[in-house]
1. Which one of I, II has P(r) over Cα pairs in 10 Å bins from 0, in percent, for residues 64-231 alone, as calculated from the coordinates, equal to 9, 32, 33, 21, 5, 0?
2. Of the structures I, II, report the one carrying the highest value of distance in nm of label points 7 Å out along Cα→Cβ at positions 24 and 400.
3. Which structure, out of I, II, was helix-only ellipticity at 222 nm (-39500 (n - 2.57) for each DSSP H run of 4 or more, over all residues; to 500) calculated from, if the result is -11000?
4. Here relative contact order in percent (Cα under 8 Å, 6 or more apart) was calculated and came to 16; which of the structures I, II was it taken from?
5. Quick check for you: by distance in nm of label points 7 Å out along Cα→Cβ at positions 192 and 368, which of I, II is greatest?
6. Out of I, II, which has the highest value for mean count of other Cβ atoms within 10 Å over residues 128-135?
Structure I
Amino acid sequence: MLQTHQKFQINEGCEDVENNRNWAGNYRYGASELHAPETVEQVQDLVSRSTRIKVLGTRHSFNGIADTSGSLLSLQKLNRVIELDRSSHTVTVEAGIRYGELCQYLHSNGYALHNLASLPHISVAGACATATHGSGDSNGNLAAAVHSMEVVKADGELIVFSRDRQDGEFAGAAVGLGGLGVVTRITLDVIPAFEMSQYVYENLPLAQMGKHLDGIFSGAYSVSLFTNWTNSTFHQVWLKRKITDPGSTRMEPEYFSAMQANGHRHPVPGYPSENCTEQMGVPGPWYERLPHFRLNFTPSAGDELQSEYFVPREHAYPALCAIDRLRESISPHLYVSEVRTIAADDLWMSPCYRRESVAIHFTWKSHGEAVGRVLPLIEKQLEPFHARPHWGKLFAMTPDRLQSLYEKLPDFRRLLLRCDPEGKFRNAFLNEYIMS
């Protein structure tokens, strides 16, 4: 992993630039300066004048995907809602807006997004660029809600990728990995606002997945299973149901042999539950139930590393059993592991491209060297199931192996070269895993 020891130079009034690390603190960016433009025109000017530039979102990537040897550009001041179109059921926002703020605006106007990630703290543009996903049998990842994107190309020109066009390029641009240019505006499809309730169950045996995987994951709008792999049991099952779904506010005491929790829970055993969204069946807005963590609290464990792998749904149970065989290697370095389902999509570089998927997520303790040794073991176990890693998290996979998992990668590479022929937005990560 690329590491540097430079300090950011403050430009354009950017805040919080002296911390030149990512959110988790495990990655140090190599750029010497960070810009925070206030207008699209300033973005165009910065891009056209730069030889190397990269957008830095909310710093929630755990690898070098957002790094550069040139200048970093923050969109934190481009964070407004531009337009809510009630006739087309879309909302257009500046790319720096975070989901937490956008969701409050949408709900107050009677709308919702179809899906949310575990954390409301992340930016819309960054989450879509890396196919960050959320959960639910019928719910595509966050990029699946993108209707169009305004992008500043390497020469400073503004272009638009849209689902309404027939050129097919939108499917390549929606999960752009930061390589096409600077996304300045995004139009998202929205749906009517809805209320949800959330219940937690405890101690679901892994063996139940072999018999009832479809039943377990179809039991709510969004389902998450948590384990620390100390044994063959998921210590928690989180069920998020729409109020309009049958039984949403009154759940049975047992769920596939797991028992309903008698109080609020945090996914990481021993951590304070007040950091988490409301449980115990209390109804509330969709944006206060779909994430696991509240916007104003520290998300997840805080001091952590993350990895995640996506396997085809039909391989989920044998893949989980393969992970279970590594319990002794995994559990000493793990806070918690989460298992979720995600619907298939048509986005070229999405880990869920054309396949219903199950994501196996690992929230690691900050045991960098140990995690580096465990990841190859996990990937070897998951190799028969064609597991694709999350673009923004830690993995050990070779470029050749990773590229073989994406049939549309040659088309994506051609799209990158058309938008950025000189590689202004490319970096060590993209050069290694996409362009090599």
Structure II
Amino acid sequence: MTEPAVGLDAIEIWTGKCKLDLANTFAPARDEDPEKYTKGLGLRASSFPDTYEDIVTMGANAAKRLMDREGLTPADIGRIDVATESAFDNSKPVSTYVAGCLEQVYEGDFRHANKGERKFACVSGTQSIDDAYNWIRAGRNRGRAALVIATDTALYARGDPGEATQGAGAVAMLVDVDPSIVTLSTEQGIGSMDETDFLKPNQQFPSVDGKRSVQVYLSRMREALEDYESVAGRVGVEDFVFAPFHTPFPGMVRKAAVLAYRHVTRGTEIEDALEPEIGRQPREDDFDGRESFETNMRDYVDALSGTERYRTWYGETVEPTLGIAREVGNWYTGSVHIARVSALLAALENDRNIGGETLLVGSYGSGAQAEIHAETVREGWREGVAAADPFDRLAERHSLSFAEYEHIHDAHNHEVETEIEAFTEPNGEFIHAGWGRMNERKYEYVE
């Protein structure tokens, strides 16, 4: 008996309704070169939640939009998993709040749906998809689908080096049998170690060792790719049409992509073809010590990134995954999932027929763990990804002045008490409407 195909049947995106222009607003206020952000980080803007938005409203709004579009009711959903590293309760999961919101607008309820919250920094969105995949493959879903929501407000303390990479938004994904968008591979690779590169110990804003975090990201990604190859076989550059990576900022993806390309071309005809131009990849056995080997490898990687062959591959396979991230910043648990949508939207815009093609998806979470798996694009991908296109809504965001940015940052800082008027008008969406008797957050739907 053939196992049913399981994967993503629908995707929806909800972005914070305010925008900070990094080149024209943030950089001048910081007296810095705009290209530090647009070229170095690869970002043009960051998204921010308005005063009535938070991780619950963004997640619930993305979920409602998805359910309305797909004609779903609570009876069709057997599990709701929320992945976030912006949770405000150490006991009650965000998924219960999301379910409570949705029950305000649908007949029926989620009384018999399993609800949970996943935490492992940014990789937990992918882990939640894995959980849903396993739940369905185990036959415990009773014909129902799983709703996976990745939602975060990725804020940093003002003046922190990570401040320019901030972002806020949610991605809702329906995991089901016979999916319309992508099928998930059985094989996966993991790279995981106990690391202290990024953490939030009972604090809202993260403590980050920036240089260490980049090193850990690259190391865990390499280990995950090697582990994936141990079960799926050797990966080649022609095996996948796009490579969506976790994208804290596009500049980090540039670093990861060239290392991945070096790895998969090692000992291949591509390395042979590049040898007259940049030589062969250094082999550790050819050097007296590790330091000498690593120096030569860095030189090789620098040269590799400048070759026409590599630049062409990067432009076709990785660059299309970065379109949304450039406009919204880091969405933590949602980052790799908007990279997937970006890639598919690029294919749609260029009228590429990629049904049956493969995506190689690289997820990462600080602390630290990376996961590599493959996804096969389904024939119904065009309609599914067109419905999730967020660019019109991104263009409608309120553009913050720097003073307004400081106010909105204070409004979402748990340590600051401030009252400011909303910059946008809620319409057909859930909002944070105040506080209950046990200091719980209350939500309502605004027509």
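Bear in mind that the values in this text are calculations on the coordinates, not laboratory data. Nothing here was measured: the structure is a model prediction, and the numbers come from that model. Cβ atoms are built from the backbone, for glycine too; each structure is taken alone.
1. Values: I: 9, 34, 30, 18, 8, 1; II: 9, 32, 33, 21, 5, 0.
That value comes from structure II.
2. On the way: I: 2.8; II: 1.7.
When distance in nm of label points 7 Å out along Cα→Cβ at positions 24 and 400 is computed for each of I, II, structure I gives the biggest number.
3. Values: I: -5500; II: -11000.
Structure of origin is II.
4. On the way: I: 16; II: 25.
This figure was derived from I.
5. Numbers: I: 5.1; II: 1.6.
When distance in nm of label points 7 Å out along Cα→Cβ at positions 192 and 368 is computed for each of I, II, structure I gives the biggest number.
6. Working: I: 27.4; II: 22.0.
Largest calculated value belongs to I.
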